[in-house]
Structure P
Amino acid sequence: MSANVTYLTSIGITVKVDDITIESATSIGDLGGAPTMIDGTTLADKSRVSYIGVQEQDSWEVEYLFENKTTDSTFRKLDAMTADQTVSHTVEVAFPDGTKFTNHGTVSNRVNGAGVGEMIKCVLTVALGGAWERTDPTAA
């Protein structure tokens, strides 16, 4: 391992949906999808043969802390986005090193169940409209 390599932690990741920054995000979903596997096995094969197919991009989730005291709370703003399922919203995830991932899709918002001694959390689900686009940081 090179002494000049700096690996990232999750500290400092930012998540935006349109112009709303989710400041209380606690976890994010994967930024990419696993490919489907296409069966190409023939009668002559002695073991299964598979080929990589299209990448699955069904939905993406971000979990965040619930707060609903004010009309401009993150929960209310995100919840208002769910009213019209024909509107596509832009999602941006930015890492501390400047790497950015963007996508778009329709959103739904829910409050998770909670147990004793747990924070109340919400989950925003984005039905993705395509593959994630990555913008790499520029060299310093």
Structure Q
Amino acid sequence: MAQKLKSVLIIEDDPDLVGILSYNLKKEGYEVLSAGSGVQAIWRIVEKHRPDCILLDLMMPSPDGYEICDFIKSSEDYRDIPVIIISARGEPQDMEKALNLGADVYLKKPFPIQSLVGLLKRYSSPRGEIRFPPP
């Protein structure tokens, strides 16, 4: 039986970036889901599919990325899902706020896709789950 693909949920409202990320992650063997809004993202997490990892943009229509991160990391059921922030916001206070809400990693846009793929591979368990070390 084939090993289940690792799944990544991309929460990003820029369809071009979603396309680039999806294409590259699928090439690496990841199952990719996407959500273009915070409401759609929460629905995908709660109702539809529990991803192994979430790529989350901060600047989104309500709820924004901070609120989504807080929802995920405050939930007993979802707090163990790693959250990688992908944002054009690069000020120290933006990073600090996201990490204080429980984000596992902060990548400032633009970033090389190889950095993201390397990060996901580095923290993938032998069973195909993506697990980040505790902060």
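Where a number appears in this text, it was derived from the coordinates with a stated rule and is not lab data. No experiment lies behind these values; they were computed from the predicted model shown. Cβ atoms are built from the backbone, for glycine too; each structure is taken alone.
So here's what we get for this one:
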read-out: Given 4.8 for distance in nm of label points 7 Å out along Cα→Cβ at positions 28 and 44, calculated: source structure among P, Q; value: P
read-out: For 66, 44, 36 (Cα extents along the principal axes in Å, calculated) the corresponding structure among P, Q; value: P
read-out: Source structure (of P, Q) for helix-only ellipticity at 222 nm (-39500 (n - 2.57) for each DSSP H run of 4 or more, over all residues; to 500), computed value -10500; value: Q
